[in-house]
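The next part holds the structures, each set out as structure tokens.
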Structure I
Amino acid sequence: MLIDGKYTNKLKRYDVPFHAHELTFSCYKKQTFMAKERTCQWLVDSIQYCREKHNFALWAYVFMPNHVHMLIYSRKEEYSISQIASDLKRPVAQRAIAWLKRENPIGLKFLQTGQKKQKYRFWQAGGGYDRNIINTETLINVVRYIHGNPVRKGFADRSAQWYYSSAAAWLESKNEPIKIDKSDWPL
């Protein structure tokens, strides 16, 4: 987006009651930070904490090696999707940076930004992708898209095979690694 002659990656978010949100955020420079079990678990922990703190329903998710897709629905009329996204991502980044400093300082080079203000970055700068969804057909298509990611990328033959996905929860009633909120699903 061009603002005052400068490019910015500011994302306009719309906190509209009773809208679902499709969120996508990527790892810094499209690196495969989410390929590690520990980073996936840190995100699981963050989602569990944030869904209670912000009172949102989790309808679908998939963790890919270099990005994450989620479909959430705020149960409150007043909410901030920007704050939710920030609260989801920040603890993962903090834990990753602390772990690297302690266990693998050489690995910090993959997170270096070259800036003094923010030396390291786990997630790509900017707000990621956020789309409000109110249409039932769109909602279903988004879930299919999210669950289809591992198959399209060649990581699985069937979407339910990918552990860090809600596909198995919908197709096989499995509640791991994160329980989804079927009771809030509008269909």
Structure II
Amino acid sequence: MNLRHKEYCILNKQYSKEHYEELVIRLIEHVQTTGEWGTFFPPQLSAFGYNETVAHEYFPLQKDEATKKGFLWSDYQAPRPTVERVFHAKDIPHDIQDVTDDILDCGIICEVTGKLYRILKSELAYCHTHNIPLPKKHPDQRHTERMKLRLPRELWQRNCAKCEIAIRTPYSPERPEKVLCEKCYTDTIA
């Protein structure tokens, strides 16, 4: 059922306003008495393995740890791409102008993981348009490396570099960046 622009819905079902208001009260009372109020859905209800979710990127767990906590785990391995030719990433021309559409029928061996990957037509077009070289790493490896560039999910106590007010920031005190409070930052860029 399409619930777009609908009101008084619970779990993909629409009710009359009166019935909805009655059900909401009963549902809240029920989940409060069972201790479910304010908690996440149980991990067993997930359709995905823990290692397939964003949660795994922020809170990494090993397979045994995840399954002990009740999460599913996926051992799925994507099938090897069916390609006419295979070559190493180091053999890809650095200049995108030297790359032809033939590469779309080839498999490339990642220079880090050794996994085979393919270049998509849209990816090749993007690289040609922006005059950037083709990637030499498997998409999963590129994603992993991007995730490592993020700041840690932790806050440190620091002082604003301008007004010295105490602030909390994801930039640790050992980092070289100057950190500003919201007011000083706004004044600086305005």
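Rank structures I, II by relative contact order in percent (Cα under 8 Å, 6 or more apart) and report only the one at the top, that is, the highest. Spell out each step's value before the answer.
Numbers: I: 29; II: 11.
Going through I, II one by one, relative contact order in percent (Cα under 8 Å, 6 or more apart) is largest in I.
For which of the structures I, II does the calculation of P(r) over Cα pairs in 5 Å bins from 0, in percent return 1, 7, 16, 20, 20, 16, 11, 6, 2, 1, 0? Don't skip to the answer; put the middle values down first.
Values: I: 1, 7, 16, 20, 20, 16, 11, 6, 2, 1, 0; II: 1, 6, 8, 9, 8, 9, 10, 12, 13, 11, 7, 4, 2, 0.
Computing P(r) over Cα pairs in 5 Å bins from 0, in percent on every structure in I, II gives 1, 7, 16, 20, 20, 16, 11, 6, 2, 1, 0 only for I.
If FRET efficiency 1/(1 + (r/R0)^6) of positions 59 and 91 (r between Cβ atoms, R0 = 41 Å, to 0.05) is computed to be 0.60, which of I, II is the source? List each step's numbers first, then the result.
Numbers: I: 1.00; II: 0.60.
This figure was derived from II.
When helix-only ellipticity at 222 nm (-39500 (n - 2.57) for each DSSP H run of 4 or more, over all residues; to 500) is computed for each of I, II, which one produces -8500? Don't jump to the answer; show the numbers that get you there.
Details: I: -11500; II: -8500.
The read-out was computed on structure II.
Identify the structure, out of I, II, from whose coordinates FRET efficiency 1/(1 + (r/R0)^6) of positions 51 and 163 (r between Cβ atoms, R0 = 30 Å, to 0.05) was calculated to give 0.10.
Numbers: I: 0.95; II: 0.10.
Of the structures listed, the value fits II.
Among I, II, considering only percent of Cα pairs over 21 Å apart, for residues 75-138 alone, which has the greatest calculated value?
On the way: I: 41; II: 19.
For this comparison of percent of Cα pairs over 21 Å apart, for residues 75-138 alone, the top structure is I.
Using percent of Cα pairs over 17 Å apart, for residues 35-106 alone for the comparison, can you identify which of I, II gives the largest number? Please list the in-between numbers first.
Details: I: 45; II: 63.
If we compare percent of Cα pairs over 17 Å apart, for residues 35-106 alone over I, II, the biggest value is for II.
Where a number appears in this text, it was derived from the coordinates with a stated rule and is not lab data. What you are looking at is a predicted structure, and each value in this text was computed from that prediction instead of being measured. Cβ atoms are built from the backbone, for glycine too; each structure is taken alone.
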